[in-house]
Structure I
Amino acid sequence: MTSTPTPSAAAAAPTTSSGAPRVAIRRRRRPTTPYLLLLPAVAILLVGLGYPVYWQVVTSLQQFGLMQQFGAPPTFVGLDNYVRIFTDDRLWAVVARSIAFCLVNAFLTVAIGLGLALLMRAVHSGVRIVLQVVLLLAWATPLVAAVTVFRWLFDYRTGVVNWLLVELGFEGYAGYAWLAQPLTFFGVATIVIVWMSVPFVAMSIYAGLTQVSEEVLEAARLDGAGPTQILWRILLPLVRPVLAIVLLLQIIWDLRVFAQIRLLQDAGAPVAETNLLGNFIYELGIGSQDFSGAAAVSIFVLLLTVLLSAPYVRSLMKEDAV
């Protein structure tokens, strides 16, 4: 036998506008343990990344040169360093050169990496393993060793490239100095940077392609889709997040490139005409002892990196929200 609620209990129970009893919804408490576990990592990141940025900001607002390196107190000058640097025509020439070089290298690297990833997906497993080993060897080559090899290849006296071109009938390339001309210098630099960056991009995109279901591709073939349609309508849309991430990383890395350009400049290149932002900062700080000006340009490079990365980060966040 069931008991019926008393009139007083029924009257006390909350109801909706239709007269039905309202069900109380209890909010689930979020656990605090994951946030506590993240605190040490966040603290290390703030110290490791935040302090250098703080030091750069403070230095960019001071007069900090060679005397301050030997203990003289720095003088606060406000925004004078930014005004001095940003009114220098050399900076804007370097900025335009760096952005163009960055975008060309990033898109070229992703395009070649995509082609190699598609090739690895299409070939036999034995050929795929050989390709992957070759890519990993190229990726694992130390930077200085790789640039040194390319300097030998393009040497104007004993370089293999000039010898091969002359043997093919291009007599004008006998003794041609590739690294002495800005245009051919950046051509060689592009070859070096793309050669070293393609393995990471190709392996990342190939990992994304392996997640594409074979049933989806087989269904598309049964519907009459050709290889081109499968590539543009199925494969590329499905690996678009991977493409966006590797392109974003390449833009960031290629904008901050320094060592490859510096090592190639040591072979006799015109420094003023081949400097990128990283090398320009090096010339200001180490070459001219203008550490405050170098700090101001460093802050500008940080803001420029955020500006170039913002559209891709925004698109990634929109995709995650869907």
Structure II
Amino acid sequence: MIKIIADSTCDLSNAVLEQYDISLAPLTINIEGKIYKDRVDIQPDTFYGMMEGLSEHPTTGMPSPMEFLNLMETAIKDGYNEILCICMSSGTSGSYQSAIIAEEYFNEKYPDSTVKIHVVDSKSMSHGSGWLILKSAMMRENGASFEEIVEFNETYKTNVKHFLSVDDLDHLLRSGRLTNASAFIGKILRLKPIMTMRKGKGAIVAKERGQKRVLSYYVEEFIHRNDIDRTDFIIIGYTSDIKVAENLKLKIQNETDFSGEIYIMQMGVSVGTHVGLGAVSMYFIEKGHIKDGLVRNKVRDLIK
């Protein structure tokens, strides 16, 4: 039996977690000196409701190795003998390293155990790792072996395409994703930066004026990049405004030939701390590795 473990930044809905029996190691959130466990002591809607009134910017902390070890031991007690742990990118969090240490602790504590454990550095964040986790759960339900699921993750994890735009540039500025000059210009011109993952870290690849252009960019890039053989589903994420996510879903349905499931899921507290209110994201599998970046997208705009 295969058990799937993740950290709380995967941002999968409670319904999906329950349906596929996925366990989470929660990150911690420091909100004005009080420590909360993500999705245990505080839920996204509560956090986003209090976000604008905070005098200090919240910070996050990775799960401890013991959090992961406890989940591994619980899985074995429940009868699982194969454990797949998928963590957010090691380039943006220490969760992966905590899970690796937990695996080492497990092997030292149970040297004669025949349990198989594999920890995946998803090279993704938020619903990017969530995409891999959900796909893994679906593969398990369809009878795939542990080795087949591990191979899929390690082969295609860097093909999970991320697009993320934000409403408030200050959050990206605090996290070092934008320079002061870029943030100033963005605010004056009402530009929304669009980010993706590059080598396990966030990178700005486009700047669009207004929400409509952002959603059009997402759809245009999806048509250009989508791996039709491997994108079984799309995940659309949002922090505080589900209507924008619903508009993106409708746009995909009306302007592309994609016929698979489109999930809309809220980003959790850990991710929301860094992207702020009004963020919207999209995740799917892209074919190959198509270059992107500010220069490439500027040239593309000029030749349209």
Structure III
Amino acid sequence: MPVRAGAHRDRRSNVYRYVKYEKVDDGRIARIVLNRPQARNAQHRGLLVELDEAFMEAERDDEVRVVILSGEGPAFSAGHDLGSKEMKAERAPGPDQHPTFTCNGATNGPVESRHRQEYHYYFDNTRRWRELRKITIAQVHGNVLAAALMLAWACDLIVAAEDTVFADVVGTRLGMCGVEYFGHPWEFGPRKAKELLLTGDYLTADDAYGLGMVSKVFPGEELGDRTLEFARRVAALPTMASLLIKDSVNQAVDAMGFQSALQAGFNIHQLNHAHWTVESGGTAVVGTPELGLPDWRNAPALRRASKSEA
């Protein structure tokens, strides 16, 4: 039977490989920590499937009221894993292949397989985390790049260290129209979304706070403690009240077209992949130096989106 994207195994928290899971405050608060610090928590399939399992572990646990999502090491997440040895091994047939690369469209043609795989493991999982029956808080620091935005945006609240950088560089580096969960116009505003995607420039934590995307900005050395303090305030509210507040806001946004826009954005993203597949003769699914894009491995330093600089 194919592996459903959101399927989970019963597991003890201490056997996760790519995330850490713990409960604090008599079980009222769960912490999920992305745990690939050597790769700056780049998201390969193993991490994403375990992250879904960890969210579902918190979902099943009636003690948990609030979930904090954070990242180990120097950055919250560098986005999708584009080439680590571990990522290549989990895709290729053999003993290290991840089971999700044998189902959910993975064995079909190049366009269909990418469409269905990304639907399950980049798009539908993110929507599922947005609707989690807990209040979720993204605790971010360092770089929050491209697909890392999806993880943060799936959460109800975002708190950031003062050094946090938010950017989606897939347009300028890969010729793509943003990531699969296209929340950009809703989180940045329409014109700012276009600017940031067309330039690859970044927002600081204070910039994101000004847009209303981030709720709190804390000194980096205090981030964990201050986030927990904030989570305790949220966890003090009875669960039913919290969830009705969450649903009233989410459903208001959905009534404005959010879910339909997400689906349309995902399908446009797949058209973008198909374009590069054709342009490259089937050798690439994103823009490459041979196709006129810069080599992302040698990309220049990010620039802050500035009011007065071109």
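Taking mean count of other Cβ atoms within 10 Å over residues 52-59 as the criterion, which structure among I, II, III has the greatest value? The maximum falls on structure III.
Cα extents along the principal axes in Å, for residues 124-267 alone computed as 45, 37, 24: which structure among I, II, III? Label of the originating structure: III. Which structure, out of I, II, III, was relative contact order in percent (Cα under 8 Å, 6 or more apart) calculated from, if the result is 21? Source structure for this number: II. Thinking of I, II, III, which structure, once distance in nm of label points 7 Å out along Cα→Cβ at positions 76 and 108 is computed, gives back 1.5? Only structure II yields this read-out. Each of structures I, II, III was scored by FRET efficiency 1/(1 + (r/R0)^6) of positions 68 and 100 (r between Cβ atoms, R0 = 25 Å, to 0.05); the highest score is held by II.
Read-outs throughout are calculated quantities, based only on the coordinates presented, and are distinct from any laboratory measurement. Small disclaimer: the values here were computed from a predicted structure and weren't measured. Cβ atoms are built from the backbone, for glycine too; each structure is taken alone.
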